[in-house]
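So, here's a batch of structures to check.
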Structure P
Amino acid sequence: MATTTHDADEDTRNRDIRIYVNGDIVHRDDAKVSVYDSGFMLGDGMWEGMRLYNGKWAFFDDHMDRFFDACKTVSLDPGMDRAGILDALTATARANDMHNDVHCRLMLTRGVKAKPFQHPSLSRSGPTLVIIMEHSKPVDRLQSAGIRLATVPQVRGLPHSQDAKLNSHSKLNCVIACLQAEQAGADEALMLDPHGFVNTTNACNFFIVRRGEVWTSTGDYCMNGVTRQKVIDLCRADGIPVFEKNFSLFEAHGASEAFLTGSFGAQTPVAEIDGKPVGDGTRPVTARIQKLYKDLIAKDTA
C-alpha cells in the first residue's frame with residue numbers, strides 16, 4: 001500500500017465522532033446527504049481543509065478568504081458569513097471535545113437537486129454544509145522516509161478549463177494523476193503544467209531546494225495553498241532566497257532537497273522523484289523552514 005501525505009496515526013476516538021450536517025451535529029453513522037445532492041451527483045461544491053491547534057483554527061482568515069472567493073466565482077451562496085462558519089466549526093469541535101491535532105474538512109455543495117441533471121437551477125432548496133473533524137496527527141515516519149513521487153501524464157489544466165485555484169469537489173484529474181503514480185510504483189503524482197513545467201502534486205504544493213535557494217512554481221496552474229504562501233512569506237522574512245518560477249524536471253531531478261506543503265502535513269519531505277533519490281538525504285533547508293512554520297503556528301494559535 002502506498003504512503004500518502006495524509007497518512008495519520010490511528011485514533012480510535014474517530015470511530016465515534018460527531019459530524020455537522022446543515023446545522024445538525026450527529027454521530028458519523030447517522031451523517032447522511034441525499035443521493036440527489038449536487039456534490040454527490042456532479043462534484044458541484046467547494047471545500048477547505050484546516051487544522052486545529054490549541055483550540056484555534058490556524059490561519060482561519062486566509063482559509064475563509066479562499067473559500068468565499070471560490071464560492072463567489074461559481075455563484076455558490078454559503079448561506080452564512082465567515083462568523084457563521086466559525087460558529088459551526090466551534091460547535092462541532094465542542095461536540096467532539098476536540099482541541100489539538102485536529103483536521104477539518106469543511107464542505108459546501110449547491111444542495112439537493114429537483115432532478116438528476118446538471119443545470120445549477122435544479123438545486124432549489126439551498127446549499128448543503130458538512131463539517132468532518134477527526135483527531136489526526138501525521139505519522140512520524142514521513143519526516144524520515146519521505147514521499148516518493150512519479151511524474152505523470154495528467155496535467156494541471158488551463159484556468160479557463162477548470163481553474164486549479166478553485167478547491168472544488170471535482171477532483172477527478174487529481175485522482176487520475178494519483179492512480180498513474182501508483183501504477184508507476186510511487187506514492188503520489190508530480191504534475192506538470194500545460195507547458196511542461198513542474199507544477200504541483202495531486203494533493204499538495206511542491207518545492208525544491210537548489211544551491212540554498214527555494215523554488216516553487218509560478219502558481220499560475222496550482223492551488224493557491226495557504227501553507228504554500230506561508231512558506232514563501234517565511235523564507236522572505238528569514239532571508240532564505242525563494243523564487244516562484246517556471247522550472248523543468250531537469251531542475252527537479254537535480255535538486256538537493258524537495259518538500260510538499262499542505263494544511264495537514266505542513267512540510268513533507270520528498271525522498272525520490274521518478275526513482276531518482278533527492279539529494280543526499282540531508283534536508284537542512286527543509287528543517288529550517290519546518291521550524292519557522294512551527295513557530296508561526298504557535299504564534300497564530302497562541
Structure Q
Amino acid sequence: MSTHVSTHQAKEDLRNEDLKIYLNGEIVAKSDAVVSVYDSGFMLGDGIWEGLRLHNGQWTFIDEHLDRLFEAARAIDLDIGLDREGVEKALFQVQHANSMHTDAHARLMVTRGVKTRPFQHPSLSQSGPTFVIIAEHSQPKLPRPIKLASVPQIRGLPMSQDPKLNSHSKLNCVLACIAAEKAGADEALMLDVNGFVNTTNACNFFIIRRDQVWTSTGDYCMNGITRQKVIDLCKENNIEIYEKNFSLSETYSADEAFLTGTFGAQTPVGEIDGRVIGDGTMGPVTSFLRQAYKDLIKKVTN
C-alpha cells in the first residue's frame with residue numbers, strides 16, 4: 001500500500017458517488033458525463049481549467065478565478081462560448097444540483113471542442129467548445145506534512161508552454177510527480193530555467209528563513225490566487241515577504257516550508273530531498289498564516 005500523500009487528499013465522502021456534472025449546458029449524472037474521443041482536450045490537451053472552493057455558500061474569490069479563466073482563454077484564442085455571467089450561472093447550477101453549501105471543490109474545464117479528424121490543427125475543432133464543471137464534496141485531509149523531492153523536470157519559458165497558464169497540457173508536471181514518487185516523496189519540487197527553486201508540480205512554494213518568507217519571483221510558475229493572498233497577508237501582518245530567486249541549498253536550511261493552492265490552502269512541508277525542514281512539523285509562521293487565511297475566508301464569506 002502506498003504511503004504517499006497528496007496536497008489534494010480529501011476525506012472520503014459517499015455523496016461523491018452520485019454527483020451531478022455540468023456538461024455543455026446540461027446537468028447530467030456522473031455516469032453519463034462523457035465526452036467524445038475526438039475532443040481536442042482528450043486528443044491534445046488543448047484546453048484550460050480553473051479550480052474554486054465553496055465556503056459558506058460562496059465560491060471564494062470567484063472574481064479572481066474567473067478573471068484568470070477568461071485571460072487564459074484569450075491567451076490560447078479559445079472562445080468559451082459563455083460570458084462571465086453564463087459561467088457563474090453554470091457554476092451555481094451544478095452547486096445546487098448537488099446540494100452543496102460548503103467544503104466543496106469545483107473544477108471548470110474548457111476545451112476547443114470536438115475535432116472532425118484526429119489531427120492537431122485547431123481549425124479541425126468545428127464543434128465546440130466543450131465545457132465541463134465537476135464539483136465534489138471535499139474537505140482536505142492531510143495525515144502529516146508532505147515530503148518533496150527535487151526533479152529534473154523544470155517550469156519552462158513562456159514561448160514553449162507558458163507556466164502561468166492553467167492548461168490541460170500537464171504532462172511535464174505529471175512526469176515530475178512520477179519522478180518524485182519514485183524518489184519516495186509525495187510531490188515534486190521543480191526548478192526554473194535558471195536553476196532557482198520555483199514551484200511544485202501542483203502548488204506554489206514558500207520557505208521561511210530567519211522570520212522572512214520567501215517565494216519565487218513568479219516568472220516561471222502559476223501565479224496562484226492563494227499564493228497572492230498569502231503574500232498580501234504577510235504584508236498586512238508586518239511579516240517580511242520576498243518574491244526572489246533562491247537555491248536548493250538555501251531551501252534545505254529553511255526553518256519552515258509550505259505550499260499554497262486553492263484546494264489545500266497552506267500545506268506544511270516536513271522534508272525535502274531527505275532533509276528535514278525545521279523539526280519536520282508545521283512551524284509557527286506557517287501556522288499563523290494558515291489561521292490568518294482561515295480568518296480571511298470567514299471575512300469574505302460572511
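Please treat every number below as a calculation from the coordinates, not as lab data. Please read these numbers as outputs of a predicted model, since none were measured by experiment. Cβ atoms are built from the backbone, for glycine too; each structure is taken alone.
Comparing distance in nm of label points 7 Å out along Cα→Cβ at positions 28 and 140 across structures P, Q, the highest figure is found for Q.
Could you figure out which one of P, Q the value 3.1 for distance in nm of label points 7 Å out along Cα→Cβ at positions 20 and 116 was computed from? Derived from the structure labelled P. The maximum of distance in nm of label points 7 Å out along Cα→Cβ at positions 188 and 220 over structures P, Q, that is, the highest value, falls on P.
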